[in-house]
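*Asks:* Down below are the structures I want you to see.
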Structure 1
Amino acid sequence: MELKKEKDKIIVLDNNIKIGECQFIVDNDKLNIIHTYVDEKYRGKGIAQQLVNCVIEEARKNNKKIVADCSYAKDILMKKV
């Protein structure tokens, strides 16, 4: 599997087929995770958490505050506090 950064999301590919994504919005000093999705066949393998962690790492590299409208990402952020 391969993680790939696009303009407003991180996607995960399996044999060049998109199986999941984590979308975000960058607004000034804040990065807001708005949606996380993993194809049903790939759920339960920690892929969504990898996606969210990748977005968190991207935010930190760019000195952005991290927030989440996405309920899954919000749970991940709460555990990291």
Structure 2
Amino acid sequence: MEKLKELGLDDEFGAIYDEEIVHKMEINSARSDGRKEGRKEGAKEREKSIAKSMLAKKMDIPLISELTGLSKKQITMLM
């Protein structure tokens, strides 16, 4: 316990510890950002998949656009 107290008072150890904490926070933030980006990409792919199914059912492009949130241009590119 005494050694831990000594390390806590050591400036060099404290700086290393702080750097490690900041590094871990940056990694966690990057992971979180990556997950968010992956979810967005997955949602867009799902919208495109649904639009393709709707096109196969001969649904109107304006209706597909309204229901999926894709632009008419994006939908026509799926054809």
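Rule-based calculations on the coordinates, nothing more; no lab input. All values derive from a computational prediction rather than experimental measurement. Cβ atoms are built from the backbone, for glycine too; each structure is taken alone.
*Asks:* Compute relative contact order in percent (Cα under 8 Å, 6 or more apart) for each of 1, 2 and report the one that scores greatest.
*Replies:* Evaluating relative contact order in percent (Cα under 8 Å, 6 or more apart) on every structure, the highest lands on 1.
*Asks:* Using distance in nm of label points 7 Å out along Cα→Cβ at positions 11 and 59, single out the structure from 1, 2 with the greatest value.
*Replies:* Going through 1, 2 one by one, distance in nm of label points 7 Å out along Cα→Cβ at positions 11 and 59 is largest in 2.
*Asks:* Also, quick follow-up: Using distance in nm of label points 7 Å out along Cα→Cβ at positions 27 and 51 as the calculated read-out, with 2.2 as its value, let me know the right label among 1, 2.
*Replies:* Source structure for this number: 1.
*Asks:* Thinking only about distance in nm of label points 7 Å out along Cα→Cβ at positions 43 and 67, which of 1, 2 has the largest value?
*Replies:* 1
*Asks:* If you don't mind, another one. The value 5.1 for mean projected area of the Cα convex hull in nm² was derived from one model only; which of 1, 2 is it? Walk me through the numbers on the way to the answer.
*Replies:* Numbers: 1: 5.1; 2: 8.4.
Value 5.1 for mean projected area of the Cα convex hull in nm² corresponds to 1 out of 1, 2.
*Asks:* Here helix-only ellipticity at 222 nm (-39500 (n - 2.57) for each DSSP H run of 4 or more, over all residues; to 500) was calculated and came to -29000; which of the structures 1, 2 was it taken from?
*Replies:* Only one of 1, 2 returns -29000 for helix-only ellipticity at 222 nm (-39500 (n - 2.57) for each DSSP H run of 4 or more, over all residues; to 500), namely 2.
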